Structure P
């Protein structure tokens, strides 16, 4: 599997280019800015962008959707619950204060236990609400793309509209920490580091060991 991590945009989002090395089908996860750099990387790796995938609907993770779609024709994939939530006028108005572009209407809506396929690669969709109503993680052993649900040494905040600390704690405990310890965690921001493992987070993430939500 081809896997490249870029830190992009004014909010320092961890954006990922993932591709099947045989078919060259690729997806970009959470294009949060610096679309020119992302397009340059796509060209350098010689892959064809099939999907633009969002772990959740916050503007810092979707603001590159339009430009990438216009440049490549790739389909935008977004969590079903977030696509609906972020269309609400009061929610859109709240997040407009960030000054970041909202996503165009997504082409494909996904939910828990769906799959995303790139050639022979299949990624399981895991619903992890709490940071947003429809937040998702994407898993293909040993790699787990956690968006803003689980960071290295931290977890996503739950004080924005749509946040829910109880749901986040349940999602992390029941959906993520039950994966094998060697599972590689690729977070949505590199606040505590750019990658980790589920085993390392069980041992050292104080939000997990201390139940601090």
Structure Q
């Protein structure tokens, strides 16, 4: 992706944090000369260093896993906070008028070789971990042992696991770094005043907080 130096994020820990906070990936692959995009949650593991491994699953009925050969390259795109930025928030608008709208966002691109796992125990572990991650904030977390064992076995038979050994991570945090401090403060305040969760998250990023 286009990467102006001001927006580049190279810290693996920061990129992994965005993936954990926003695990629904757009997975882009190519098969039979055509691009395919699928949307699925992916877990990030830190090993092997430095970039880690992504793991998830697709429906067995999804032709994706049959179309790809071992080691096929894939691109997973993770979208973090994003928000429209009006020039009205810039103090410099009152001084020169030379300002235009823009869009702020934080994204991570993860590239690597894709491996298919058609193994019940691998899938059981993955589904258990993915479920535990998403259920953790709830007062009464659901676990796969809450469902009948034969039903879980049936559901595991309907999915296939995928793994991406990440060879390249790219982070882009376009959060008003190219503006002066007064304009950045104006953007942070304007976003905070909107009240919705996405604007609040972007306000924190513009203010210098890297957690997403």
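Computed from the coordinates by the stated procedures, all read-outs in this text should not be read as laboratory data. From a predicted model like this one, the values you see are computed outputs, not experimental measurements.
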Practice problem: Consider the structures P, Q: one of them gives 16 for relative contact order in percent (Cα under 8 Å, 6 or more apart) as calculated from the coordinates. Say which. | Solution: P
Quiz item: Any idea which of P, Q comes out highest on Rg/Rh (Cα atoms, Kirkwood Rh)?
Solution: Q
Quiz item: Given that helix-only ellipticity at 222 nm (-39500 (n - 2.57) for each DSSP H run of 4 or more, over all residues; to 500), derived from a single structure, equals -9000, which label among P, Q identifies that structure?
Solution: Q
